[in-house]
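Computed from the coordinates by the stated procedures, all read-outs in this text should not be read as laboratory data. From a predicted model like this one, the values you see are computed outputs, not experimental measurements. Cβ atoms are built from the backbone, for glycine too; each structure is taken alone.
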Structure I
Amino acid sequence: MTTTATPSTMRAVRVASPSSAALETAELPVPHPRDGQVRVRVEACGICHSDALTIMNYWPGITFPRVPGHEIAGAIDAIGNGVIGWKAGDRVGIGWHGGHCGHCDRCRRGDFLTCRSLQIPGISYDGGYAQYVEVPAVALARIPDALSAAEAAPLMCAGVTTFNALRHSQARAGDLVAILGIGGLGHLGVQYAAHMGFETVAIARGAGKAALARDLGAHHYIDSTAVNSGDALRQMGGAKVVLATATSAKAMEAVIPGLGIDGQLLIVGAANEPVAFDATQAIGARQSVRSWASGTCADSEDAMQFSVLTGVRARIETLPLSRAKDAYDKMLRGEARFRMVLLPE
């Protein structure tokens, strides 16, 4: 194992028990990387709504105490035995794809994100609300020099999720593509859609967001409080894809009539209630509903490289690690514009 000088303890923010539903600051031992693992000195960690899966104990089988956080950016600090292709000092990111088993039926087909034993930072093992994190080397994505750690962190989940969903969708350059919601996910989705060559429509609540939508690159804006969003899309000819980032079943249901022939509702923001879908209409127009989750470390590298190439950036607000609870609460209340990022002191 190769290593650089590090302290013996670190500051982390964790969830102490399954029933606590609260974040606490703790002094923990700095991890020593095992075989196939690396230790990363965390330089930034984005706060994602999915962190609630750990904080609220929604994900089955989490072992507590647990440190949340899966939008991690930093530099390799130590390397365990058997790790090839990485060295201390390399700038790396880790996202939702935090490791895979390599031998299940999904891994054998190269579909690592659907691994039967998928590892997720902050759920399967301690995540990035800390000064150091130990992660499998197979989960590392290289951060381009043109991105700071704070810029890279949100791209490890929010960025790769919207980028990957759009590039794997059935839309092609020139097609009408709508982004439902322009919050933490959607403000990146609008930018990616516009730079991919789609005729981009931003859909959100209130006329006050029209200027923001245009600034992000949208060609059209629909205020869903003023008009029926499905009718508005249909008047434009119908959307090839609606990327649903808003976690509202009613908002999703409203845009479905605005899908064109072979149109698709592509869901990346999970609603807490079922989404009604008119099968009769869908069959006649060959419409479909599909969901998409994140991407592998290689996908994260693609998302970051595309962001560098086109100038796509997450709009962020930073707070020190010691204020993780404040940052998480602000995100949860919907007061963050648009991604909260923790910076270890």
Structure II
Amino acid sequence: MDLKKIFLKDACPTSIGGQAIMEGIMMRGPKRTAIAIRLPNGKIHMKTQPTPEGNIWGRLPLIRGVVNFVMSMVFGTQVLMYSADVLEAHSPDTYEKDKFDLWVEEKVGKEKAWNILLALSVVVALAMSIAVFMLLPTAVVGWFKGLTENVLFLNIIEGFVRIGIFLAYLMLISRMGEIKKVFQYHGAEHKTIHCFENNLELTPENAQSFYTLHPRCGTSFLMFVMVIAIIVHVFMGWPTVWLRVATRLLALPIIAGLSYELLKWAGRSDNIVVEILSMPGLYLQKLTTKTPTFEQLEVAICAMKAVIPCSSEEEEAEKAYFEGICDLDGNPVEGEVEFYDPKVNPKGPKKDK
């Protein structure tokens, strides 16, 4: 790993970030967000929408880490579900909804079903994360308390068990075909952002020359969370298992806040301390990113171009929001898109129910 190719001295950090989704990329800029999806027929389907304005809580140090984490989780799940819906609509034989989704739609209608499934997905994801990455490690290490009463040792072992479970989970899902594609799009997102931050023309050839690893990645945030959790948990002692779970849940916002500030610092700095602190997260990204194809880079570049801020507020205001087929520059293809006013229809063009 050549750190000089990751912490690029001449790079200009951007606030634009992204997320890999099914067969595509979501890019989030300061003014607008773009969701680009490669359809089975080879065309790129895109939806552009305003980026929500942050509130005061999203700007306060430490607190903003928790706020942004929750908002990112909800919005990330929403975008994933949207990509699945788009692919299912354009290729129902390949991407079919399961029986539970269809049953909910039949009972409450498509729009209400979508909101219910979104909320359910977030709740289940949080519950599973807490159970697997918090309850299980502390319960497993609790069995070894008879061997030692050293609080420091027990908390360190718990932390390494948590990291081990997370690594095993990533290695297991990375063998799945669809997940491998998502990891390739994750790599495409990072390569494209590197390319943009280095003021190079956004082309697949230029983007492919960069690493798939980026210091300002959500994967690194998760590693920061797990490492900082070890330090914070040491000060909580080693009480009963249920009290351990309760205190760890209460400490999670503090840990998330500290991790977010560390990630922000790492994203805009290139000194030796930042490089050392970022190494665990960068190595973890080797599991969550894969080398993309040129076609996948085209999708990431398309999304990036759609969210790059205009040179003036007037130009930004004149840009229309749309949903449909776009070209490789992220511009709507005439006759194959629907334009909409987000103030009237914030969810996008109205669809027939």
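A few notes on this one:
- Read-out mean count of other Cβ atoms within 10 Å over residues 38-45, computed value 15.9, structure in I, II: II
- Value 17, calculated as relative contact order in percent (Cα under 8 Å, 6 or more apart), assigned to which of I, II: I
- Sorting I, II by mean count of other Cβ atoms within 10 Å over residues 118-125 from high to low puts I first, with the largest value.
- Structure (I, II) behind the derived value 16.0 of mean count of other Cβ atoms within 10 Å over residues 166-173: I
- Comparison across structures I, II (criterion: FRET efficiency 1/(1 + (r/R0)^6) of positions 198 and 278 (r between Cβ atoms, R0 = 30 Å, to 0.05)) gives the highest value for II.
- At a computed 18.9 (mean count of other Cβ atoms within 10 Å over residues 78-85), which of I, II: II
- Parent structure of the calculated result -18500, given that helix-only ellipticity at 222 nm (-39500 (n - 2.57) for each DSSP H run of 4 or more, over all residues; to 500) is the read-out and I, II the choices: II
- Structure (I, II) behind the derived value 2.1 of distance in nm of label points 7 Å out along Cα→Cβ at positions 214 and 262: II
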